[in-house]
1. Ranked by distance in nm of label points 7 Å out along Cα→Cβ at positions 161 and 193, which of P, Q sits at the highest value?
2. For which of P, Q does distance in nm of label points 7 Å out along Cα→Cβ at positions 473 and 505, calculated from the coordinates, equal 2.4?
3. For the read-out distance in nm of label points 7 Å out along Cα→Cβ at positions 321 and 585, a value of 6.6 was computed from one structure; give its label from P, Q.
4. With relative contact order in percent (Cα under 8 Å, 6 or more apart) derived from the coordinates and found to be 11, which of P, Q does the value describe?
5. For distance in nm of label points 7 Å out along Cα→Cβ at positions 105 and 641, the calculated result is 5.7, so let me know which of P, Q that is.
6. Given that Kirkwood radius over Cα pairs in Å, derived from a single structure, equals 26.8, which label among P, Q identifies that structure?
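What follows draws every value from the coordinates through simple rules; no lab data is involved. From a predicted model like this one, the values you see are computed outputs, not experimental measurements. Cβ atoms are built from the backbone, for glycine too; each structure is taken alone.
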Structure P
Amino acid sequence: MVNVLLDHGANVSLKNSADETPLDIAVGRGHMNVIKTLLSHGASVDTANKDNNTALHRASWQGATEMVNVLLDHGANVSLRNSAGETPLDIAIGRGHINVIKALLSHGVPVDTANMDNNTALHRASWQGATEMVDFLLDNGANVSLRNSAGETPLDIAIGRGHMNVIKALLSHGVPVDTANMDNNTALHRASWQGATEIVDFLLDNGANVSLRNSADDTPLDIAVGRGHVNVIKSLLSHGAPVDMANKDNNTALHRASWQGATEMVNVLLDHGANVSLRNSAGETPLDIAIGRSHMNVIKTLLSHGVPVDTANMDNNTVLHRASWQGATEMVNVLLDHGANVSLRNRADETPLDIAVGRGHMNVIKTLLSHGASVDTANKDNNTALHRASWQEATEMVNVLLDHGANVSLKNSADETPLDIAVGRGHMNVIKTLLSHGASVDTANKDNNTALHRASWQGATEMVNVLLDHGANVSLRNSAGETPLDIAIGRGHINVIKALLSHGVPVDTANMDNNTALHLLSVLLERGANVNVRNVANEAPLDVAVANGDVKLVRILTSRGANIDKPNENGNTPLHRAILNGQGDIFAALLDIGSKVNAQNFEGNTPLHVAISRNNVAAFKGLLSKGADLNVQNKHGDNALHVATSLGRKDFVVDLINNGVDINAKNLNNSTALDIASRNRFHDIVELLLSQRGVIDLVEIY
């Protein structure tokens, strides 16, 4: 049929919608006679489809050797590349069609022609593990040393793919076993990375150098250790790999295995004579590294192979120091069981106990103490573990140290006991613990300051109270001649002053110059101290003096301009408060000084209202003597008579009437004093009020 069509002038070059010529279709279908007929009638052998595949590309893909030969005999171009950059040989290699490869090579195709990635036929055959193909290419002169764009030789690729037979074929054809890639990795490096023991053994048997280093300064052993390939490690060592060869950081294989926590690997290296004492550039032995990484089994293994347990690093830290720093109790126990010395010091003069205390590792502290660590050993500053624990506010730790007999009285180079430190840091629970364990509350430092002096200086009222409750001596003087009260006054700590005075400190206690607190106050006032300045509780000095009942101080402050009538948050003036607190002497002083007797608080109550409501006769009479206004009404409209009547205080009522109170005044409930007395059945007051001239008689109520 094809012949008839061709004899009638059919065009052999026309393409269908799939971009195929009749020849493309015949090749795709494998119709040999049609292919020959079309070619004999002038069909172009190299016409390409939309993917730039020629008939030879397609025949090579199919593995159709006879077809390939026919196309080649008709002049097919073996060098044309399709859109993927592939020649017919590339395709035949990729498909594993050995006979097609032979046909192409026999027609002059260069055996080392490379694709766009610079992979030759040998590269691709090596990647596939196609040993027969590799042998054929090698027999046809393929270059074993060419590198692709990734810098790989065919041997590199075969190693990477694990194709043993290809590796053997390449080596048997003279490939140098130690040829390195761009990273200076030899075949042995790569096989070691993969953990390919069989390949490693073969390379070693073929003379691979076990000591060569790659660009990262790794030997094959370094790589095998890093990857954890124990069998490869054994092979390399059995073939003479130096077990102690170090990298640029001076890490040996044993250092790296210890870092990984690879116990089996560590054992293998030790069995091959690895040196346990070598140090890397950081000054670390394998044991140091295992400690730092907390690899217990590696630690035990190294110790069982005779590693000295007290070997120290460049900072004189032993492994026990480091384990204590980490808080690794199990590790500490193992080291102690192997005889680690608990008393050795590092360059910072610290024992393992010092470090454990500084890090707050309770279980390590207990373990060290139970193994004989001295609880009172001091560092270069003469700080014991108890000093440091007191500084940290580690109450539990303090208790443990005390339970192990820590001496609470030892002083550091700054002349401080643990109690001094706890006071200085304000650690209340530690202070209580130390005192409960017999710490002397009155021990003084080089300046003769006791804990109470320091707490008073800080203004730490709670601390002062605790010390006082434990019997602190309030009269002791420091080297400056100051008592705790002197210090509290000098620092202006009102609450501490109150606490000290409430514990019996004489308010007139004088210092070495016979100056009392009042003398000091006078000096401050002479120097222009602000008598009306307020503390965080919004109290002026006068408020504090009134609250403490200090008449002398009240007179001094008012003589210096203290605001005698300044109300507090409830609107009460000092005079109100003196009446409320029953402070007769303060009341008398304020009255004498000239306090306003008619000042009203926020309830509208005058001092007279307050005196009546508090049944304070002295204040009542004192206010009357100073001409207090009897008719001032509070916010409920009550005057003094309303209040006295409501309380049934006839004596107050009599005095108020005698002093001219308005007996008919009404409060906001429209009630007079008579109304109130009537409702409360205060008959004597009712009769008294009715007897007064001008009183409004509410007969209907009474």
Structure Q
Amino acid sequence: MTEERNVLLCDLTHMGQKIASDCFPYGIGCLAEYLEAHCSFDVKVHLIKFPNDLYDTIHKYKPRMVGFTNFIWNFDLQRTMAAEIKREFPETVIIFGGPNFYVEESEQERLLRDNPVIDFYIEGEGEIALTALYECLHASDYDLQKTKETPLPSVRTILRDKFISYPLADKLTDLSEVPSPYLSGRMDEFFEKNLMPLVQTTRGCPFSCAYCVEGQSYYNHIRRHSPDFIRAELEYIAERATGNKQIFIADSNFAMYEEDEETASIINDIQKKTGFPYYIHVAAGKNQKQRLLKVARLVGGKMRLSGSVQSLDPEVMQNIRRSNISSNDLLELADDAREIGANSYSEVILALPGDSLEAHMHTMERVINAGFNIVLPWTLLLLQGSELASLSAKEKFNMNIRYRVLPRCFGIYKYGDKTIYTGEVEEACVGSDKMSIDDYLECRIFTLTTALFYNDRLFGEIIELLKPLGIATFDWLMSIHKMRDSFPPSILNLYDSFKQCTLDELWEDREELYSYLKDPENIEKYISGELGMNVMYHHRAEAFINHMDELNMVAFKCAHELALAQNTDLGDIDQFLKELELFSKLRKDRLFDLDLEFDQEFTYDFLTPLASNSWDLRHAEQLKGKYNIHFAHEASQKESIIEQKKVFGSDVVGLAKVLSRIHISKMYRTASISQAQ
């Protein structure tokens, strides 16, 4: 095959701290399959995931056209590598595409002028547009001028110093036109890398959330793969996923549609035969609670159920076009999820238009008291391609904009003899007219309190024993938050560090931050973890690894004080809570030390309420006895943790990522009675 008929598609991931994007490059795999199937002449497409493989692949195939994805987590890496290709092979045509692209034409033009290495940008879905562009390039013998003059669908480019924007291509109406990159064997090489398989059963989203790229009307058209296609892909993956046994379903609203029930049944069949997938990462759907629960049951509870409200403030919800999603249904999801053994979480976005300290804390109170296993308050990121990232929205809502480095998205790479220093920058809103920077910091610090003491039901025993006493979970959490100045020094230092890191990570100028990341000494600091960590995950991991004893002490001290303050007739509960604190600690302390086991004698039967999730201080006397309890990880728990440590590493940076990926409450040591009297 001639060199010009080799095409290279790149979806590069940063590798500075192990791996940043650990999923299969399914998107470019689909583009490759479509291009090879629908191009009017033979073409061979090659995929690249890892930056240090690029140079050798370019020299091996010498493609006339190279395509790059554009996501928030790899844009600078992609454009930097593209520039190296252009420097060495000036005639190579560089194409970019992906959702990290502004909706306003003035901003699209600025991006292309700031990055002249990009010859063409494809907006929206890429299959039809990329094929048309490639055929035009080939027909013109890769004449850029002629190709730019041709009105090709979805293409944005600069022609004779003028920005050109052609109408968007029609979207695919039948996803069967895209052959599976798994069934063709194209993805096989990535199973050997211990990456997480990624699939997509449904394209499109019916909602119009202003903070999301898919909130644009362009994405409202829903299309699905057939059940036969889905089964074939999943069975193929299950046969080969011997390492990473998790899967990412890249649907925007999985389990919201009737067809998703059939997909869940397929997964159930495969789970029974192979044990795959062990866990499913997915953005669960909205407005169909019963269907979502049915799907979760079918997959054995091996997925997170999301009740992501973003905000419950009426003004905020109106500003972000979120009023067509039932908040009540989302809030009711937590208890239902617990009944079927599924992990539940709720996402809240801080500093949305109209948000304030009071509005944010009111939302947090409602979602915490609803009982979700995990509550994740995110800072508002202004995603290029979303409505809120537009210049008009920033001005309308008087957003206080800052820039920060994406965690793990940086590194040092080689392109031949050239050393590449690169890192990714995200745009964040940290306030507005109604939220000062001090309010933002207070909200972020409460996020740390939530992460340390609430998420993953780290102290589920406390939550459940306070309920019968009429003490709300949020009140207990807030009592912890308010007493933080009297925390043990190790935890107090953790809070001080978190606050300082939260401030230090914010930059006022995007280009200054990009320049800072090009300095070798600075990049080394990011790679070592001195700079650039995910501030929340890092401090949580630090607490989990080194300070679980102190966390236990604080959590139980607050619970004890609240219980006695509101209920004077409990009798002597000191011994019960003291032993329960130890019981809790032995299940969770040094969680990643998989060979660590404990034997401990207790004078209360804690296993009975643990099994039923029914804790009641008023009935503590009924649990008295003599029990020798053994604490140890089960083999399946060890296997899951070891798999994730292989991917992300065993240092604090890696374990912070692991904590975000596993169902932590199912990783606590199993407690069993070895002897009872």
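1. The maximum falls on structure Q.
2. So the calculation was done on Q.
3. That value comes from structure P.
4. Computed on structure Q.
5. Derived from the structure labelled Q.
6. Q
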